[in-house]
Structure P
Amino acid sequence: MGERAVGEEATPDELEEMKALLGRSLAEGALGFSSTISPTHNDAEGNPVPSRWASHDEIIELGRVVSQYEGTGLELLPNLEFGPGIPELITDLSIAGNRPVNWNALAIMGWPDARQRAAKLLAVTDYARSRGGEVIALTIPCTPALFLNYVAGGVLDANPGIWREIFKWPLQERIARLKDPALRQQMREDAAKMPATSPIVFASELDNYEVVVVEAEQNKKYVGRLTGDIAREEGRDPLDVMLDIALDDDLLAAFAPNFGGYDQDAFELRGELWRDDRTLIGASDAGAHVDRLDAFAITTTVLQKGVREHGVVTLEEAVYQMTGRAARYYGLIDRGLIQTGYHGDIVVFDEATVGRGPTYARHDLPCDQMRLYADAIGIDHVLVNGVEIVRHGEHTGKLPGKVLRSGKDSRTVPLDAMREARVSTLETA
């Protein structure tokens with residue numbers, strides 16, 4: 001496509017070219033179309049990713065292309081505040097694409113109004129259904145752990161004002177300027193402007209970050225502690241604590257927002273959401289946050305926390321939600337059940353021990369880059385297409401899997417395929 005200024009909408013010819021490219025991809029087996037308008041999604045230079053410049057009409061037209069190809073689906077990552085026009089956009093996308101649209105992601109944190117927030121977000125599905133569309137919320141089964149730093153800047157740059165400019169500066173300039181007391185004061189003042197009702201208000205709570213990864217020896221005593229607690233103990237400001245620790249590691253030190261949501265009440269609410277037919281257990285980022293987001297151990301977390309430790313869902317219900325229901329949403333053919341004629345995809349686990357191990361860094365990406373990882377516990381055997389690929393917890397070296405292609409391995413899902421007349425009654429007042 002021709003070059004154009006940042007923020008300029010696509011011309012009619014450019015839109016037609018995008019539609020043709022999407023159509024070719026779907027014809028060759030792509031499973032669907034996913035896009036984002038989330039304000040937390042920026043590129044390596046701190047600028048909004050291209051899809052955030054798209055008009056709503058452009059997104060809807062691309063969704064219309066999907067309707068022409070068998071076994072395809074739609075996903076849109078919205079502004080999680082679902083402000084004016086967003087419920088309409090995601091509904092119109094579903095109607096134009098004649099597909100359910102999933103959005104990412106409904107998470108339960110330790111907020112006192114967590115139930116009301118969830119009710120507001122699930123009401124988007126009610127609106128879509130009233131208009132003949134379908135919207136499904138992907139719901140994370142745990143409190144996600146975010147490992148943030150001042151090099152990548154992701155999520156931190158969701159704070160208002162100067163925070164959205166900082167991560168556009170070259171690294172050495174950023175290091176120099178973050179030492180400036182005047183800039184730090186502006187950062188504090190701008191963070192205070194974050195609306196208290198925002199789903200990403202945690203980004204602005206500068207006293208509520210846990211120090212999780214440091215290299216400088218003098219700062220290792222802070223690991224596991226909150227910036228606010230350190231500040232009170234040492235008579236300093238929380239932002240100064242965080243930035244000083246970050247600067248000692250050339251901004252690579254990592255901090256995790258303390259979300260809460262680890263208690264029984266939080267899991268009771270999660271259990272309600274898992275059984276609600278407006279949701280699907282899961283989260284989707286296409287591998288975009290492998291170095292900073294720990295929300296990947298979805299199945300083992302449900303089995304360990306949801307079933308065994310907190311008892312908010314039965315084992316049978318949990319397995320159904322993560323297998324049969326998920327396969328139905330994506331229209332997978334002959335998968336999702338143990339049934340004659342179906343593919344032999346089976347996980348054998350010990351319900352008394354199944355779970356996840358601690359998070360750690362694996363340096364196994366290209367150029368020795370790291371990703372966050374956690375080992376599965378209590379999963380003894382795994383079969384793919386009837387072939388054992390894990391035996392007694394060890395990989396057998398066999399690779400019987402295949403790449404799934406739309407129309408061949410998936411069928412089109414009716415708009416009402418996920419409706420089971422199981423809608424929770426969450427407080428909205």
Structure Q
Amino acid sequence: MNRRNDCYRLPAMATIVVGLFCFSTVAQHVVAQISFDQEPINYSSGAVHDPVAKLQQQIDDGKVELKFDEEHGYLKSVLDALKVPTSSQMLVFSKTSFQLRRISPWSPRALYFNDDTYVGWVPNGDVVEVSSVDPRQGAIFYTLLQEETKQPKFVRDQGNCLTCHASSRTQGVPGHLVRSVYPSASGQPHFGAGTFRTNHASPLKQRWGGWYVTGTHGRQRHMGNVIAEDRDRPNLDVEAGANVTDLSKLTRTDLYLTSHSDIVALMVLEHQTEMHNFITLANFETRLALHHGAVMNRALERPESYVSDSTERRISSACNKLLEYMLFAEETPLTDEIKGISDFAKDFAALGPKDSRGRSLRDFDLQRRIFKYPCSYLIYSDAFVALPAQIKDRVYRSLWEILTGKDQGNTYTYLSPNDRTAIFEILRDTNSDLPEYWKAAE
């Protein structure tokens with residue numbers, strides 16, 4: 001089955017997390033590429049060990065076989081091989097992917113994800129889009145041609161994706177981005193009306209423009225499920241898009257693996273993408289600071305072990321940014337209960353790990369905030385564990401001081417004593433990467 005067309009022959013921009021579109025200039029792209037392709041990062045030339053790279057090696061070795069079907073191509077097999085649950089499905093109908101010709105409110109793009117991989121699929125699309133997080137290099141972008149072959153090949157993007165995916169919107173590193181737009185009836189965004197970058201700090205009223213959203217959220221309102229008819233005054237009928245539990249009147253749900261675009265999955269996605277970016281920022285900033293420090297030490301004939309104030313400040317700044325986001329310092333409070341209608345929340349929470357009292361950082365609250373215990377579950381991720389020791393040690397020490405009450409600063413006053421104790425106990429029971437002083441503390 002040949003699905004190739006002229007669109008596929010364009011440079012592959014695997015814009016995995018939507019709404020993603022190229023506001024960045026060519027000059028910004030070139031600067032990013034030059035920076036990331038030099039020592040010590042070597043983004044394009046360095047070895048990668050992300051989930052897709054590992055899967056491709058298994059395919060090449062004959063250990064894994066991807067199966068193709070006429071309805072979805074390689075999608076189902078890719079999700080299975082990468083352990084991405086179908087319950088994570090979200091549907092986005094804004095034309096904000098390089099396969100935009102095939103995307104509309106009647107034919108939205110499906111997105112699926114787990115902790116380190118994002119998969120995009122469009123009905124009758126030319127490729128399956130995949131992005132995964134390398135523990136050292138951040139977001140790596142791939143496409144898989146939707147043509148049946150004995151040896152499927154994930155093709156790594158050669159830099160086009162960084163036009164959007166390495167800018168101030170991704171913390172300046174190769175990363176992921178979730179956007180909310182004012183979509184027209186065709187799905188084309190009204191760019192002149194403005195857009196919103198979305199993470200857990202975003203007000204709900206600015207989220208999900210151009211997305212379908214299934215689930216209930218009480219009196220809170222968002223931008224999803226509706227279009228903006230007037231280009232000059234692109235108002236949205238947010239009441240019509242509120243508390244939608246059935247998409248069958250809005251789009252062709254029969255084309256997809258499930259009929260949902262789950263509100264809880266969307267909220268987790270928004271937290272996770274930005275958290276990945278902050279982890280990559282911490283990684284890159286530390287490596288760059290140490291590299292530049294070593295260059296200066298040689299130039300000034302200082303000892304190799306000398307660490308300058310500027311190096312300390314650079315690492316400390318990245319540490320503080322990571323900690324604040326990891327502990328949900330600016331999370332937008334919920335005013336009504338959020339309920340999804342798929343199995344996503346159950347599937348996600350079941351992954352644990354759980355402490356001796358059955359608690360997990362994946363436990364949902366969804367009444368006041370996303371999670372019951374506000375510390376990101378990505379603290380267990382390969383990318384976090386692989387952080388350079390110079391910054392990971394700082395993060396663990398600062399986190400220990402915050403959770404034990406030794407840090408009495410104003411930044412984390414929103415964490416109650418019960419919050420701090422619960423997070424501390426969960427981490428101490430479940431995280432084998434912690435320094436010994438965590439396990440010795442009472």
Structure R
Amino acid sequence: MAAPANATATGASAAPWYRLLDRRRWATLFAANLGWLFDGYEIYALILTVGVALHQLLVPAQFKAIPFYAGVTIAITLLGWGIGGIVGGVLADYIGRKRMMIVAILAYSLLTGLTAFAWSWTSFVVLRFIVGLALGSEWGTGTSMMAEMWPDGTRGKGAGLMQCGLGIGFFVASAVWFFVSGGGPSAWRVMFLIGVLPALATLWLRRGIDEPALWQAADQRRRDARAALQHGAKLSAVEEQSVRFTLSELFADRKLRRYTVLALLCSLTTTLGWWGISTWVPPYVGSLALARGLVPGQWASLAGMVYNAGAIVGYVGFGFLADRYGRKPLTFLFFALSLILTPVLFLWTHDLTLVLIVCVFNGFVTLGQYSWMPTWLPELYPTRIRATAIAFDFNAPRFIAFLGPLLAGTLITHFGGFGEAATIVGLVYIIGMIAVLFLPETRGKPLPDA
């Protein structure tokens with residue numbers, strides 16, 4: 001019944017991978033990439049502008065503590081993202097991938113625009129939390145939709161192409177800020193007003209994408225099981241699984257519980273590593289430029305652009321390489337390289353030209369590694385709980401990782417620089433290197449649908 005939406009490449013191995021894809025699958029990729037691009041723009045707009053915004057929203061006596069206030073602001077956004085992401089994943093399993101995608105994009109677009117009207121640091125933080133709630137609900141929905149629509153043997157490629165939307169969004173935000181940053185102390189407000197534009201995409205989403213057949217079949221099984229339960233029928237083990245609340249199902253089954261714990265550790269590594277370290281790349285490069293009498297905002301924008309150019313290649317490259325060499329070795333390698341390149345960038349490199357070159361490679365591994373999640377996570381869980389599971393694995397670590405920017409901001413203030421703080425937080429990559437060894441390899445296997 002679900003085979004047309006998830007057909008394998010068996011019997012068509014001689015054909016190029018892209019010939020296995022029809023219009024519906026390309027439309028699904030475009031929609032998921034677009035949603036993640038919008039998220040990327042919004043998040044990086046905050047990273048690029050938070051310092052400027054705080055200079056307007058705080059009093060001069062608080063300026064010395066701006067790294068701390070910036071860390072709190074990013075942390076609160078991340079906390080809201082974690083909560084909204086889990087709720088969005090659960091809803092996507094119950095109301096559908098397409099419907100949840102439309103709701104998510106519309107919500108965070110409108111809420112992003114409201115951030116431009118913040119009048120104090122407190123109002124700014126409250127609005128960031130609310131925006132985070134909406135932001136979090138898109139990724140799990142788009143990832144589930146992609147995995148369920150693309151054939152076996154191509155999902156890594158599709159996941160990488162989807163995930164690169166975040167890097168494109170980051171790049172676009174960096175490019176826009178390059179031109180907008182010179183517009184005075186309120187230039188940061190323009191960045192968030194531009195974030196309203198993605199709401200227009202919902203007009204196309206209503207007709208341009210389909211619900212995956214795998215989800216429709218799982219939803220029908222859930223409805224049938226509920227109807228049988230209401231009529232007093234005794235449910236089979238499979239039917240009992242269908243009616244159980246999706247979030248509780250993650251921990252009811254021993255195998256799924258083990259997968260979830262390990263995936264959470266890997267996800268925590270990626271999330272804490274990026275939010276606690278790499279978000280400081282633009283201000284770090286900006287500080288180097290300022291020390292040399294250059295314009296810090298423009299150099300921060302350049303750093304953001306080259307970092308995210310590397311990240312875009314990393315997103316896509318991870319997906320293609322994972323389809324060729326496997327999920328496990330690639331994830332381990334990206335964690336290991338991130339561990340090495342963090343002190344190389346923040347502690348040992350001070351020449352501006354060389355810093356920008358290192359930023360490219362750092363972006364490739366520290367941000368590009370996010371592609372392990374849309375590539376690997378959907379292949380660990382059955383359709384009935386897929387969106388809930390991957391949204392939980394992706395977002396739950398934010399309840400810990402939101403402390404990363406706060407910790408890093410405190411360490412930067414304490415040490416009076418970025419190098420030592422980044423190196424300390426970067427040790428988190430060791431956790432991921434260990435956890436990834438205990439997850440199963442799923443390359444080329446069909447999605448579990450029991």
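Compute mean count of other Cβ atoms within 10 Å over residues 175-182 for each of P, Q, R and report the one that scores greatest.
Once mean count of other Cβ atoms within 10 Å over residues 175-182 is worked out for each structure, Q has the highest.
For mean count of other Cβ atoms within 10 Å over residues 79-86, which of P, Q, R scores largest? Don't skip to the answer; put the middle values down first.
Values: P: 14.5; Q: 18.2; R: 24.1.
When mean count of other Cβ atoms within 10 Å over residues 79-86 is calculated for P, Q, R, structure R comes out on top.
Can you spot which of P, Q, R the value 2.7 was calculated from, given it is distance in nm of label points 7 Å out along Cα→Cβ at positions 191 and 383? Could the numbers behind the result be given before it?
On the way: P: 5.3; Q: 2.7; R: 4.2.
This figure was derived from Q.
Since every read-out is calculated from the coordinates, none of them should be taken as a lab result. A quick note: this is a predicted structure, and the numbers were derived from the prediction, not measured. Cβ atoms are built from the backbone, for glycine too; each structure is taken alone.
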